[in-house]
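Student: There are structures below to look over.
Taken together, the values in this text are just the output of simple stated rules run on the coordinates, not laboratory data. Quick caveat: nothing in here was measured; it's all calculated off a predicted structure. Cβ atoms are built from the backbone, for glycine too; each structure is taken alone.
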Structure I
């Protein structure tokens with residue numbers, strides 16, 4: 001079964017407590033929380049205070065995805081806010097190995113995200129240090145975008161690298177995940193499905209999460 005991580009970028013921010021209560025009663029195991037700075041990506045979302053508030057509202061895993069420049073400056077702050085998984089972008093991390101080690105030293109699982117144009121081969125030297133690789137299946141910055149079909153092959157390539165290296169890291173897919181492509185993604189090797197509009201715009205979010213989990 002897939003791990004389902006509803007993306008709170010698509011939640012109703014005026015009813016955030018109600019959205020949390022809904023996801024808490026669902027089969028989703030993770031919350032996916034996108035932090036954007038308006039520099040690395042052309043959008044601004046939410047930051048540390050919102051994540052700290054969400055930490056108080058759930059016992060589920062907080063999967064924090066940093067779409068920001070110089071992510072290494074904020075590792076301790078996100079650990080203090082309650083993040084369980086902290087993912088940084090390869091494209092934003094000059095000293096990626098050092099940043100991965102810092103994340104782990106602060107008691108979090110370490111993830112690295114790749115933009116659609118970035119080849120998975122660039123992870124070869126750090127793959128055994130990682131707990132998670134997040135493959136962006138849309139261009140980062142906005143929800144509701146169309147899924148990039150090339151992602152399936154990237155998942156297969158990454159899965160082969162993980163198996164060949166003996167790594168235990170998970171593959172997460174972020175962007176354009178729907179009930180129509182979820183099974184194809186897990187068949188290719190994906191472990192974690194991030195779903196924003198698919199969940200929060202659904203007439204029955206709990207049933208949608210259940211179906212995604214079965215993919």
Structure II
């Protein structure tokens with residue numbers, strides 16, 4: 001089997017992570033709904049087909065044979081299963097599940113890209129609070145911003161002005177500013193090998 005699955009419970013969030021090696025997506029079409037089989041055919045690259053299929057294999061192991069729906073802004077949901085969030089990085093997919101409130105998950109491999117582009121998504125205050133010379137720290141910062149973006153569920157946001165990070169001694173915190181007001185929250189971020197995992201803390 002090309003899949004290796006792990007599970008963690010983080011307060012009220014069930015976190016399912018699945019790593020995968022190279023595989024032929026056609027061999028796992030029995031984990032896809034008819035609609036998903038049709039969608040799979042629209043992906044040109046093998047990488048994207050593997051990513052899509054691996055996500056459904058993980059979905060199948062958690063919820064059984066059910067369909068993943070998407071809202072108008074692209075947020076995934078499964079009826080009657082609480083809140084879910086899906087993320088992926090090279091060779092890995094993850095699904096976070098929470099019955100209590102909205103959860104957002106982001107997975108990122110540590111690469112130079114986040115460090116090289118940090119001025120695109122960090123404001124001056126954030127630059128002073130984070131180690132911008134570190135690929136790991138910048139990947140964590142980018143991942144945290146992605147979580148805030150998912151939670152905001154609003155298009156056209158400015159990553160520097162509307163999605164703010166605070167790197168404090170007692171943890172990593174975020175602030176989302178939209179037309180609906182200001183929402184502050186605590187984030188969970190950890191690293192396993194070269195994989196950064198970030199999600200909002202639900203207590």
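Student: Rank structures I, II by relative contact order in percent (Cα under 8 Å, 6 or more apart) and report only the one at the top, that is, the highest.
Tutor: Once relative contact order in percent (Cα under 8 Å, 6 or more apart) is worked out for each structure, I has the highest.
Student: Suppose you compute Rg/Rh (Cα atoms, Kirkwood Rh) for every structure in I, II: which one lands on 0.93?
Tutor: Working through the options, I get structure I.
Student: Given a value of 41 for percent of Cα pairs over 21 Å apart, for residues 64-167 alone, point me to the structure among I, II it was derived from.
Tutor: Clearly, the read-out refers to II.
Student: Work out which structure the value 1.00 belongs to, where FRET efficiency 1/(1 + (r/R0)^6) of positions 104 and 176 (r between Cβ atoms, R0 = 25 Å, to 0.05) was derived from one of I, II.
Tutor: Considering all the candidates, the number was obtained from II.
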